[in-house]
Structure P
Amino acid sequence: MTRGPDINPERRILIGRMVGAFGISGEIKCQSFADPPQQLLKYKPLILVHEGHERVLEDLKGRMTAKGPVIRVPDVDDRDAAQALFGAELWVTRSQLPKAKLGEYYWIDLEGLRVRNREGVDFGTVSHLFETPANPVMVIIGERERLIPFLLDRFVDAVDFDAGEIRVDWDADF
């Protein structure tokens, strides 16, 4: 896989969100957007963003529980301080992510690519992707919004970062 000119290694990626206090000693439950969820605990540093303020967390401690990751933020040492961080976001830079395996793609790298079908019809650009129980779905914004399943070798023929486009097997009337 080649990296196109629009892949910014310092672009930030939302990797988790704080969803509440865990116990009384300042630990915080997190919703992890990493795959697998425990990968959230391996990124260092993390950038904590809350109520318009940012803080770089160099030495984050954490562990996995049955309900997901639990972290300890330096200087947060009681339940009230942990609960005050409800909704805070955890970010990493694109350069911190492991290299994608052949045939695998980070969704963030697909955003902004042009989407054309086999007949050359330009559908617009990938706005974002979202997960469904069946498969990921690309949201393409052009003359109208289109939702196309991101299934390689079924609907997605090729991802070409050098050309800045994704080629799909999709009828223009859908």
Structure Q
Amino acid sequence: MPDGFPRRLRVLGLDPGLGVTGWGVIEAKANRLRHVADGVVETDAALALPARLAALHGALAGLIATWRPDEAAVEETFVNRNPLSTLKLGQARGVVLLAPALAGIPVAEYQATAVKRAVVGQGHAQKQQVQAMVRILLPGAAPGRADAADALAVAICHAHHRATAARLLRAP
């Protein structure tokens, strides 16, 4: 396309976590969204932190090789009350940002309120509202875990932001 945006954009949405990282793949073309796949990556809590981070990276690299996204979108995490939990989550988030970057895939980040606003229309929506809207916006999607639904919501948010950016570039 003349504006540099692909006609079909495949987005990998990621909801980072050390124990469970949600992922979702969608395709966006103009105003249409299509569910491709979703799931979670779980790491074994019995393993040492480096092994868990390596397992997370390996699983994400496999997802990227399988689904071949054009871009990735990651939800920004909030600061926890427990400093150790926050640090571990930050390390997992670093791996989640690194995996697509190493594959040469552009990575965008979105705050949870921006994701909720893009999907539900309100930045302080409840998780159940987000999950219900994901199912409405992506017919046929039935994520089995909340983390996967959250990842799909991040992908939807990114697709909406990219569509807006494309329209602005085409504006006179």
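Computing distance in nm of label points 7 Å out along Cα→Cβ at positions 33 and 89 gives 0.7 for which of P, Q?
P
To test your reading of the models, identify which of P, Q gives 54, 34, 29 for Cα extents along the principal axes in Å when calculated. Kindly include the intermediate steps, with their values, before the conclusion.
Values: P: 60, 29, 29; Q: 54, 34, 29.
So the calculation was done on Q.
Given a value of -1000 for helix-only ellipticity at 222 nm (-39500 (n - 2.57) for each DSSP H run of 4 or more, over all residues; to 500), point me to the structure among P, Q it was derived from. Before the final figure, lay out each step's value.
Numbers: P: -1000; Q: -16000.
Comparing all candidates, it corresponds to P.
Where is mean count of other Cβ atoms within 10 Å over residues 17-24 largest, in which of P, Q? Let's see the in-between values first.
On the way: P: 17.1; Q: 23.4.
Once mean count of other Cβ atoms within 10 Å over residues 17-24 is tallied for P, Q, the winner is Q.
Going by relative contact order in percent (Cα under 8 Å, 6 or more apart), which of structures P, Q comes out largest? Don't skip to the answer; put the middle values down first.
Numbers: P: 20; Q: 31.
Across P, Q, relative contact order in percent (Cα under 8 Å, 6 or more apart) peaks for Q.
Looking just at distance in nm of label points 7 Å out along Cα→Cβ at positions 81 and 161, which of the labels P, Q belongs to the structure with the highest value?
Values: P: 4.1; Q: 3.0.
Structure P gives the largest value of distance in nm of label points 7 Å out along Cα→Cβ at positions 81 and 161 among P, Q.
Say we calculate mean count of other Cβ atoms within 10 Å over residues 41-48 for every structure; which of P, Q gives the highest result?
Across P, Q, mean count of other Cβ atoms within 10 Å over residues 41-48 peaks for P.
P, Q: which one has mean count of other Cβ atoms within 10 Å over residues 57-64, as calculated, at 13.4?
Details: P: 13.4; Q: 17.8.
Only structure P yields this read-out.
In terms of mean count of other Cβ atoms within 10 Å over residues 49-56, which of structures P, Q is highest? Walk me through the numbers before you get to the answer.
Details: P: 10.9; Q: 16.0.
When mean count of other Cβ atoms within 10 Å over residues 49-56 is calculated for P, Q, structure Q comes out on top.
A value of 14.3, 39 was derived for Rg and Dmax of the Cα atoms in Å, for residues 65-152 alone; which structure in P, Q was it taken from? Show your work: numbers first, answer last.
Details: P: 18.8, 60; Q: 14.3, 39.
Going label by label, the one that fits is Q.
Readers should treat all values here as calculations from the given coordinates under stated rules, not as data from a laboratory. Computed from a predicted structure; not experimentally measured. Cβ atoms are built from the backbone, for glycine too; each structure is taken alone.
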